[in-house]
Every structure is written in structure tokens, then in C-alpha cells.
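Since every read-out is calculated from the coordinates, none of them should be taken as a lab result. Computed from a predicted structure; not experimentally measured. Cβ atoms are built from the backbone, for glycine too; each structure is taken alone.
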Structure P
Amino acid sequence: MSFPGIAHRLISGISMAVLLFTALFCLPDIGVPFILAALAAIMALEFYQMLAAGGVPTFSRYGTIGVVALVGVTWWAGVTESGGADGSWDAVVLFLITIGIFLRQFPQKNNPHPLRTIGGTLFGVLYVGLLWNFLTKLLLFQRPVPPESSIYMPGRWLLLYALFAAKFSDIGAYLIGCKFGRHKLIPRISPGKSWEGVFGGIFTGTLSCVILTWCLSDVYRAFHITPLRAIPLGIFLCVCAIVGDLTESLFKRAANVKDSGGVIPGMGGLLDVLDSILFAVPGLYLYLRLVA
């Protein structure tokens, strides 16, 4: 790819990450769930469009509503409980969504593929809704009480950390892969990705996490993240981001589409930009819950 093409792609990707962080970091608490729900809805619709292109019928509107409900209920529960959501409401919403999908299928008389319809719809809720909802939990993590005690929730600094790991990993993998890529990673899934790009992405993503932790040591020390711990954590998050990128590439390959959508110039759909974040954010959340 030519340098203007690379520059255009990078500008679009970085701009999207900056807009996402600015919106979620600077907005008052009341506006955050609406941004989260809107982005989740767009990604869910893009995913269901890919399934449709691949010949998989779904209840796309019902699935999208379920994704939005999952985000909204998790945020509401976390705010009312003055702390991070414990996951109990997630289970309730997922149960209701699952039962609702079955009930939606029962009246259909002329659907020759009910298993595909049920499975595709539920898979969209899990892939987009369940994974994206970890971002909601991350923003609610150790929320200050009372809310007026701080302009920014501590969880928003964690969002910055996840964005650094995912997007610098993407940028490093893309640039180094384009320049030095010789050994293909998984050609049947993504012909353009190389092992050189993978290791380059892990290096740049981890380095960005170490630098961020060092620059904001007082902030991340509260989460037991030090520059030394940022090395294994950064490697783990970068691997999660790469797996997320490969997963979406697999979906696009199976559906025979180039992009998940066309809302972002030079990048495709919103899911094309946030696919790595879908996996990096749960990785960071699990580290905070199980390790830190």
C-alpha cells in the first residue's frame, strides 16, 4: 500500500480512537451510557449485516435491542450500587434475551433454518454485547463515592490504558507488517497479516503501555499497575487485541465482504476499528479482577 493510503488509514483510525476517548473521558456521567449504547448498536447492526451477507438469517433488530439493553442495565446497576457492576444483572439480561430469541422464533412458519437464525442472533449479542459491555464495567471500576468527588471516574483512566494497548498494537502491526512482513500469519483468514507485524505490534503496544504507566504512575499505581508489571500486562493485552482483529477478519472472510461497513473513511465500519478493543478491554478487566 502506498504511503498516502497508509496515512489516510492511520489518520482515520487514530481520529476514531481520540474521539472515543474524548467522548467517554470528558462527558458527564449521564452522557456516557448513551455513547456506549449508540456505538454498540452500530457495531451490532454491522455484524448482523455481515451474517446476512454470509447467508445467515437473524433477528437483527431484536439482537441490537438486546445489545443496547445489556449496556444500559449494566451502567444503571453500577451507578445505583455506587461501584462496579458485579455481573448479576448481566446474567439476568442475557437470560431474558435468550428466552426472547426463542419466543421470537416460535411463530415463524416459513423459516427453513431456525437453528441458524437463533444461533446467529444470539452470537451477535455475545460477540458485540457481551464483549463491549466489559467497557461499561471498566468505566464503572472503582467509581468514586459520591460521584461529585471527582470530575473523572478512575475507570476512564483504565479505558485510556486499553486504548493505548489496542491501537498502538494495531498501528505497530500495520506499519511494521507493511514494511518488513515476509512470513504470513494465517493466509486463509487474513492474507495481509504477517508474523513480523504481530511481533512489531506487540512491541509497540507494550512499549506504549510502559510509557503511559511511567508518565501516570500515581494514577495506575492505585490499580497495582507499575511500569514493570506493564510489560507482561501489555503483552497480554496486545495478544488479545490481535486475536480480536483476526476474529473479525475471519468473519469478513466467511461473509465474503471487505469491510463491516462504510461509516469511517479509509477504515470501513465501526467494527473494523473497534474489533481489537472488543478483546483488549475484557483482558484488562479480568486482570484487574483476578490479578490486581
Structure Q
Amino acid sequence: MSHSTHTYHDDERNQSILININGELFPREQATVSVFDSAFMLGDGVWEGLRVHNGKVAFLQTHLDRLYAGAKALDFTPGITQQALSERIYHTLAENQMRDGVHLRLMVSRGTKSTPYQDPRVTITPPTIVIIPEYKQALPETVTRGIDLFTVHVRRGFPDVQDPKLNSHSKINCIVACIQATKAGAAEALMLDPHGFVATCNSTHFFIVRDGQVITSTGQYCIDGVTRGAVLEICRQNDIPAAQTNFSLSDVYSADEAFVTGTFAGLVPVTCIDGRDIGELQGNKDNRGPMVTRLQSLYAEMLDRECGDG
């Protein structure tokens, strides 16, 4: 895999992890779901990526709120309270003796179907809930040297086609965008909205910095990113000018700095977009501009406060 925000070193401990399926723990090689499962068959489900820091799942309540809202939008319930699901997550971590440096994937599908068909009424079981914890961290050089992006032809579409705010298993548009960016030699895809304004990336959220102001999209054509929201909150708390607004590729190419955000790697600088260097730091060991450096530090402090009690 080419270097991206999700690049990591393999950890041999992941071969012996226990994976939680519907409240029961299984060794990695035995952790399976039915071929009739809604998520496998049709991408019918919702998911969250979670980060474990200092023994605590960061921003867990925000993630669970988004998960349950997504399930409600798809007209099903996970069949378990948020409190019980939170306890299941922590039980899974405890059984794996995991405390730090862990990335966790939480997946909830509508359930198992009686036959291969899209109609939710042929679902015959309660929802399938899978929790996969892995020892996985972003490479240290990722958050200093940064990544490059390529603007793809795949758009973030109108909500009457597939609502881009929904964090569902149906991610084929993002996968196609990722493929195009990879074929172009970039780490990730920059995606536009239907009007030609910058929307987001295929797996992270995108920001630029111009004249001391932090700028991101309106949020109409991307999921409600947890780390994205944290950065905007950091700006409010520290009197850093920030805006959610429409902006074009012309604004991007002439930006002073650019960066992406995500649960896995936090804040990562962007050094090149469509072959154009961003800012004036390219070629250095540290490609972070002053705003990205400051925001990374403030985000680390927020993460410590969020997870300070373990």
C-alpha cells in the first residue's frame, strides 16, 4: 500500500487478538459472519473507527451518537443500548489486555437475511455487531512529512442519491475515488461536491490555511467527522479564525498550508495536490507549517484531557 494517513507497521500481536461478534469473543481466524449478512451482501449497515488512548476510547459518546443516528436513518436499531455497547467495547479491550496504541473498528449491520435480496423485510436476525481491536498506529513520519492528494472525477453527491453524511458500509464512491488517486500516484483522493467546490477526501476531512484562517468545507457533502469537529472546537477555544464555507481548487492551490484530519492519524499535513506544492516547506524533513504544528499540539492536549482519567 502506498504511504497514506492509514499506513502503519504490522504488529505481530494482532495475530492473536480476540474479535467480538454479537457479544461473543473469537480468535481472529475464527471470527466470521454469514454470507447472508446485510453488510456483506448489500453494504447495509453503519460503522465507526475508534481510537484508544491511555486506556480510554477517545470521543466515544460522539462516535456512538453518530452510529445510532446513522442506524436510525437506515430504519433499524442496533438492538442494544449505547451504555451496553460501550461496556461491550471496553470488555473486548480488557479481554485483549489492550490499553494504548489501539485502533478499533465497530460495525453494525441490519442482520442476516433469509435470501439474497435488498428488502429489509427479509432480515431474519437481530443486527450483527462486530468489534475488531488492533494494535495499529500512524507512522510518526506521517504527521511530520505529510501526504499528497489528487483531485478525482468522483464527486460527493446529492443526499437524494446517497446522503454523504451517512457513515454506512456502502462506500463504493470513496473506493473508486481511492483507486483513481492511487493510480495517479497520490496517497488519497480530494473529492469535490456537485457544484465543483471542495468537499472532503475519500477517508479523511480536508482543511486549508490562508492568511491565518483555518478553512474547511460547509460539511454538506461529508460525514460529520469527529476529528474535524474537534479541530473546529480547538479553533473556537483558542481564538483561531476558522470558517466552514465553499472554496475551490484555486483557493487550495494558493493556500499557505493544507491538512487532513481523521480518527486514526489525527492531523496530517498535505504537501502536494495535483502536482502543485502547497506552502513553502517541501523537501524538508518536517513539512508542517506553523498552523498545522500548533493545531497538532492543541489536538494532542485535547486528546490527553479527553482520555486523562483512563
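Brief remarks on what is shown
- For distance in nm of label points 7 Å out along Cα→Cβ at positions 65 and 225 computed as 3.7, the structure of P, Q it came from: P
- Given -24000 for helix-only ellipticity at 222 nm (-39500 (n - 2.57) for each DSSP H run of 4 or more, over all residues; to 500), calculated: source structure among P, Q: P
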